[in-house]
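Presented below are the structures under discussion, each in the form of C-alpha cells.
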Structure 1
Amino acid sequence: MVNLNDILASVTKRAQASVLRELLKRTSEPGIISFAGGLPDPKSFPVEQIKKVLDKILTEQPHIALQYCPTEGLAVLKTEIIKLLKEENINLEADNILITTSSQQGLELVGRAFIDLGDTIIVSNPSYMGALQVFKSYGAKMEGIDSDDNGIIPESLEAKLQELQEKNIKCKFVYLVPDFQNPAGTTIPQERRVKILEIAKKHNVLLVEDSPYRQVRFEGEAPEMFYKLDGGKGENVLSLFTFSKTFVPGIRLGFAIGKPELIANMCVLKQSIDLCAPSLSQLITSEFMASGYLNPHIEKVTAIYKKKKDAMIKALETYMPEGVRWTKPEGGLFLWVELPKNISADDMFDDAIAKKVAYVIGSAFHHDGSGKNTMRLNFSYATIEEIDEGIKRLAECVKDYASKVS
C-alpha cells in the first residue's frame, strides 16, 4: 500500500481544511440556527432575470457559451467590468483585468505569483480565513498587525514594516479587506486609507485589496478604493473582486485588476489551474449587467441585508449580557462579537451547538490562533425571526459559560 506521507508534496502537507468547512458539518443538524456560513439570502436570487438572460444566450450565442474561451476572460464581460469600475472613477483597459473562477482563485493566484516558501507577508488580526489558508499552503510566514473598529491601524503597519526592514526582511505584500471586512465587518475610513497607502509606498510594498462586499453598502458614505487612491494604475495595489455577493455565488466568477504586466503573469499561472473560467457563467454575468439588472439587484440585496443587520444588532442589545461588544457594519454580511477575556468561543462552541445555534470561532481568523474570545456572526442567510431566536440562544450560552468560569 502506498504511504501518502512519502509521496505528498509539501504544499499538500501545509494545506489545512477550512475551519469553516469543518464547523459547517456540525451545523447541518435539524433545528440549528446557523450564523456560521457566509451565504447570501436565496430569496434574493434574480431567478426570472437569469432565465431570460440564459434563454437569450443559448438562442443567440451557444457556440460561445458552451465553448472554451481565452484564459484572460471574455471581452464582453471585461467591457461590462470597465463600465462598472467607472462608477468608482477607475478607468481600466482590458489588459488590466483577469477574469477568475471566483475571488478565491484570485487569492490562489496571489499565493502562486508572490509567495515562495518562507516569504514574509502581512495580514490583519483578524483576517479572512480563506486567504490565510492559501497563504499558509504556500509556506508564507505571516506577520499580524493590529486592527480596531476602523480596520488595520496605520501605526501598527508602519512599526511592523520598519521592524522587518531593520531585520533586512522583504515583505512581499500586505493583505487587507477594506470594506465590511470578513470577518469583522469593519471599513477602513478615507483618511486612514491615505496613510496606509503612503506607508506602503514608503516601504515599496504591494497592497492586495480584497473587495468582495464593497457594493453591498446599506448606509454611510463609501471611502475611495485603494486602487483609485493609488492613481488607478495598479502601481502599488492589486485588487480582487467577486460576483458571488453582488450577483449569485453559483456563477463562480470573480476578477482581478492590476497593472498589465502583473495581470499577464497571473494569466499564465491561471492557465495551469483551469485554462479558463466558464464561458457560460461569463456570458450570463455580462448579459445580466448589460441588461441593466445588476444595480437594481444590488439595491434589493442591500435592503434585505440592512433589515437583517438591524435585527441582529437589536437582538444583541436585547439579550447579550454586560461585557460583550460587537461591531456595527455599514454593509456586507458579517459582524464581529468580542466576549470577555475569560470566555473562549472555541470552548463554548459545543455548548452552542447543544442549544441549536452556530457561529464561527474567531481564532480561525487569526493567523496565530489568537482571538479565542471572539466570534463571527453572519446575518445575511437566516430569517429575521431566526436571527432573534438564534441570538437569544447564543446569549443564554454566553451567560451559562460565564457562570462556569467566574
Structure 2
Amino acid sequence: MISVEKALKTILTKAKTLNSETVRLWDSLNRVTAMDIYSGMNVPAFDNSAMDGYALKAPDTRGASKEKRKTLRITEEIKAGSIAKNSLKAGQAIRIMTGAPIPKGADSVVMVEDTKTEGGYVEVFKEAARQDNIRKRGEDIKKGEMVIGRGTLIKSAHMGVLASLGSSSVRVTERPRIAFLATGDELVDVRRKITPGKLHSSNTYSLYSQISSCGGIPKDLGISKDRPVELAAKIRKGLDCDMILTSGGVSVGDHDLVKPVLAKMGTDIKFWKVAMRPGKPLAFGLLENVLVFGLPGNPVSSMVSFEIFVRPAILKMLGRRDDRLDGIDAVLEERIIKRKGVRYFLRAKTRWGNGVFMTRTTGAQGSGILRSMALANSLIILPEDCENAEKGEKVKIRFLE
C-alpha cells in the first residue's frame, strides 16, 4: 500500500500531453489551448466613443453649467461603423454614437444627457475634461500582447477575445479518448428492471460524466460479468484509446478478477492499494502504452478515486493548468472521528461565512452512499497523521469540479 502522493506522482509520470490540432473558433469551447496566443492588433483598433453624445474640444466647454451653457455648432453626425468627413475646429461639435471613431481635432465626448440640441446647435451644460468618454486605441488589448496562455480552458469570454482579434480558428490539444468498463455479475444497465440481487450500474454514468467534465472523450465498454475471458475481451476493446478505466473487481475477494486479468494480459502494474479512504483498492499500470486504472466498485470510492487520480492525469494529457481551488483552509463545523495511517477524503458542503470557508460532511460517509456525493461541493482532506478533527478546527478542503 502506497501513499496518495506517491501514487499520484507515479501516475503523472506516465501521463503524457497529447498532440495538438486546429479547430474552428465555433468548436473551441471547453478545449485547451496548445500554445500561447498573442495579439496581432490593437483592440480597439482606434480611439472611439464610449457614449452617445457629442465629440468636441474640451476647452470649448470651460465653465459650462446648467446656468451658463456653452453653444457649439453641429457640423455632422458619425454612426458606429462610419468616420467623420472633416476635422473638428474650435466652436464646433460632432454628433457621435457609441463605438464610432473619434474625429480628428476632438479630445472629448460629452454625454447626450448633458446637452440640449436646438436647430443646428448644441448647448452643453457640463464642463468636459480631455479624454472624457473616449476608449483609447489598444485600451483592451495591445498589439503583441499575450492574451491567452497555453493550457487555458477556453470559455465564452476567451472565444469573444479571439473573435475580437479576427481569429477564426485556434490551436488546441487533442482530447484524450477514455474507455470505461463496469464489472460485476450483480450489475445491470439502467434500461433493465432489477431483480433480487441485482443493481443498476451507477458507475457507468458517473464515470461517463466525470470523463466528459474534464475534457475526455468517453467510450463505454459496457458491463462485464465476473468471467476472465469476457473481462479481458472488453478491456482489449479499449486499447485504441489513451486510457482505460475499470470499476469494481480490484479488491481481495474470490471474484475480484481485474488485477489478475490485467496481469495476465501483460499489464505493467505500478501499484495496487493506496492509503486512503474511500478508495483503498486501486490498481494502476500500463497495457501496450495505454494508462489503465482499476477503480473500486463502490460508487463513492470510484468517484473519489477518479477526482484524486484520474482527473489530474486527463488534465496533464490535455496540457491544462489545474486551476481548481485546491488545498483551501476551511473551519470544521462538526467533530470527525478518524484513525491514523490513512488519508480521508470526506464528502462535504463548504460555504462562505463570516469571512472564512465553513465546511461539514454531507452525512453518513459509507462508500456506497452515493447521495452523499451528489450533495457535496467539496472534499474534506484529513491527512494520515491526523487522528480526530474537532469542531472549530482548520482543515483542508478540495472543491469538486
Structure 3
Amino acid sequence: MLLAAAAVFLLMFAQWRINSQPLNAAGKENLTNPLPGLTKAQLADFNDGLDDFSEVEKPEDGLGPVFNGKSCAECHAVPSVGGSEPNVGVARETRIGRLVNGVFDPLVNLGGGLLQQRAIDLPGCHLKGEVVPPEATIVSLRNTTPLFGAGLIEAIPESTILGNESNGGKANHVFNPDTGETEIGRFGWKAQVATLHQFAGDAYLNEMGITNPSFPDENKPQGQPIPPGCITTAGLEDDGSGVVAFANFMRFLAPAPRGPVTNQVKTGEQLFGQVGCASCHVPTMMTGPNSVAALSNKSVNLFSDLLLHNVGTGDGIEQGQANGNEFRTAPLWGLSRRDRFMHDGKSKSIEDAILRHGVDAQNAVKGVAELRRSDYDALLSFLGSL
C-alpha cells in the first residue's frame, strides 16, 4: 500500500512540476537561475561562469590526457545546468581503494582514488580510459551532486556547522590547497571539499584533466607516466581564470524553488521533525555577514547539517576524516528534481532511500514505518515539495 501511495503521489507531483515551472529549449525544467539581489557585476560573473561551465573543452584547451567529462555541464545536467548526473550517456564517478593492515590506500599509483574513464585519442597519442585495477578491493560508484544553492552553503559560518555536532554527527576537517589550511568540508558526498574554488579546481583537473594553480599536476593514466605526444599544452592549462569563473557560477546559482506548501505539506514537515529526520536533515541554517549582499545573513533551507554520519550505506572510501562508513547528510532541497537517490543512485524512489537508512538513523526509520497511512502520505507530500 505504501509503495502504491508513493507512486501515485510522485506521478501527481511530477505533473505539477511540468505544468508550473519554466522549461528550457530542450523541454526540461530550467533551474539555472542566479540568486536574487546580485549586482550587475555579480550577474555578469554568473553568466560568464555559466558559459565556461557549459563550454566543451578540447585537447588543445588542455583536456586529458585522461578525463571523465568534456565540460562541467556534461555531468551537472538534470534537470538543467548545475543539477545532477543524467541517467544515460555519462558513467558514474568511480572511486577505488583497498585496506592494507587497516589503513586505507587510495591506490594513487594505479590511477586511483578517482578513475578517469576516458582518454584523448590523437595522432601520436592513443590512450585508453582507466579501469578498476585488480588490486582494488573497494569500488564505489557515485552520482554527481547538484549545485543549486551552493553559494549559500559556502556562506554558512563554520561555527554554525560545528554547533550541529551535538546531535551526533562530525565535521570533516579537510586540507584546502588554496589556503594551505585545514578547514571544514561542506561539498561532495563525504564533505571532502571546503570551498567552491577548491571544488572547481579539483573538478577541472580530476574530471577534465586541466591543470590549474590549485591542482597543477597532471593525472598519470592508470598511474603510469604520460606518453610522449599526449601533453597537448605547455605549463598550466588554466591560469586560474577558468577556476574562478566556475566558482562564480556555483556561488551565484540560486536554489531550486520549493513547491506549494499546503496544509498536508505542513503536517508532513512536522512529522519529519517528530520522527527524528530533522536531527540530521536540519531544515535551516543561516549565512553570516558576507561581502556579497545576496549571500549575507540569509536563511539556507537546505535540510542538512553538513556533517558526517553512519547511516549504514558506507562505501568503504575514506576522504579527509570521513571513514568508510560515513557520508555527509545529503541536502534535501531540490529533492523533487531528482530521479535517483543516495550516493550510488540505486534508490529509484524517495521511499526506498528512506528504508535504506540505518545505524545512526534507525530510530527515525522506525518512526516512519510506524506512521499511519494519512501521516505517511503527508510526509511524502512534504518531501515532494522540496
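When relative contact order in percent (Cα under 8 Å, 6 or more apart) is calculated for each of 1, 2, 3, the greatest value falls to 1. Using the calculated result 147 for volume of the Cα convex hull per residue in Å³, pick out the matching structure from 1, 2, 3. The structure behind it is 3. Taking distance in nm of label points 7 Å out along Cα→Cβ at positions 68 and 300 from the coordinates of each of 1, 2, 3, which one would give 2.2? Traced to structure 3.
Match the computed value 48, 36, 19 of Cα extents along the principal axes in Å, for residues 244-339 alone to one of the structures 1, 2, 3, and report its label. Of the structures listed, the value fits 2.
For which of 1, 2, 3 does helix-only ellipticity at 222 nm (-39500 (n - 2.57) for each DSSP H run of 4 or more, over all residues; to 500), calculated from the coordinates, equal -4500? Answer by label: 2.
Each value in this text was obtained by applying a stated rule to the coordinates, not by laboratory testing. Since this is a predicted model, take the numbers as computed values, not measurements. Cβ atoms are built from the backbone, for glycine too; each structure is taken alone.
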